Structure 1
Amino acid sequence: MDEQRETHEEIIIAGFGGQGIILSGKLLAHTGMQAGKNVTYMPSYGAEVRGGTANCMVVISDKPIASPVVTYPNSLIAMNKASLNKFAGRVKSGGLLIYNSTLIDTAIPDDVRENVRVIAVPADETAIQLGSKKSVNMVALGAYLGARGILTTRQVATSLPDVLAERYHKTLPVNTKALEKGAALASSFAKA
């Protein structure tokens, strides 16, 4: 008898202001809601915003969610070294760590659990190759989607017009490509 696995995913997306951290979390939460899941979304960013610290916590679950606060995530998307150092040691055993290898060229912190799946994704480099440095967040989010399989890139791309301000709808094609490329990179850059 093939039982479907129950979803309860706690995610932290972290980086600096201007990397689209808050948008990524909002998009993930919106897509989860569109897929009929229970979701919470809690953004946090420094007063200076662009260039300052930014992170958000997203929970996607089949069951009601008790708290939006994520202390020990199942998954972490770290877009810069400071975020990697701050959150990597918190990823749960059996979890997923995706980091932006364009900006993080050092070894993974020692406090990362042994059985955390680590995927290095050259997110900035890939976004530039696609023609839009601003789609760096979509490359990283696509990698998460490809590695975790809770939601699909197609579902997220469908939600993008609802979350992205209308003045940015001209970026929908490149953001969709960035999601797809990130998902493809998740398998090619994966390290178990």
Structure 2
Amino acid sequence: MKANEIKKGAVIQVDGQTIMVKQVQVQSPSSRSGNTLYKVRGSHVVSRQKFERSFKGEEIVEPVDFLRRAVQFLYRDDDGCTFMDNESYEQYIIAKDLIEEELEYISDGLEGLTALIANDLILGIELPATVLLQIADCAPEMKGASASARSKPATLSTGLVVQVPEYLSPGDLIKINTETGAYMSRA
């Protein structure tokens, strides 16, 4: 596979190490003869160390075969987070630091989670495109506030902080885009 085909969530082999891709940033060339660069950020699957490298668009990278399995979040403890396969009921434990960013969107009963599994080892969790979360804390609702562009920070039930319209109040259920972390609408 070419570097310009790498997407977030892919698993690739680089210098004999397996890398879980968390972000791909495209850098356009500044001159005519320059190459478009694909800056890949991720983490080593085994050591959990951060990985960052730029590839030219035509550079060849080796993809790693892995399974995508629908899972359900069960619980979180000191060892990590436990997920259960929706079909086989097999349980997988993944270290909290490996899915630190995803944890801010995961709440009890969340549907649409997918585990990435290679060699019976869970590599990561893919979130659905949107999630519904409850506002735990924010500034009080402003009486007479319209649905204008003014916003305020709100802390959600998972600890995630997002900007929301000022007419929302604690207890409201809202829809969040998991790709951008932005408020979309009331649920």
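A value of -0.22, -0.61, -1.09, -1.57 for log10 I(q)/I(0) by the Debye sum over Cα atoms at q = 0.08, 0.13, 0.17, 0.20 Å⁻¹, calculated from one of 1, 2, originates in structure 1. Look at volume of the Cα convex hull per residue in Å³, for residues 76-171 alone for each of 1, 2: the largest one is in 2.
Could you tell me which structure in 1, 2 was used to calculate helix-only ellipticity at 222 nm (-39500 (n - 2.57) for each DSSP H run of 4 or more, over all residues; to 500) as -11000? This figure was derived from 1.
Once FRET efficiency 1/(1 + (r/R0)^6) of positions 60 and 100 (r between Cβ atoms, R0 = 30 Å, to 0.05) is evaluated on every structure in 1, 2, the highest one turns out to be 1. A value of 0.30 for FRET efficiency 1/(1 + (r/R0)^6) of positions 36 and 68 (r between Cβ atoms, R0 = 25 Å, to 0.05), calculated from one of 1, 2, originates in structure 2.
Which one of 1, 2 has relative contact order in percent (Cα under 8 Å, 6 or more apart), as calculated from the coordinates, equal to 14? If you can, show how the numbers build up before the last one.
Details: 1: 20; 2: 14.
Corresponding structure: 2.
Among candidates 1, 2, the computation of mean count of other Cβ atoms within 10 Å over residues 108-115 that gave 11.9 used structure 1.
Readers should treat all values here as calculations from the given coordinates under stated rules, not as data from a laboratory. These numbers come from a predicted model, not from an experiment. Cβ atoms are built from the backbone, for glycine too; each structure is taken alone.
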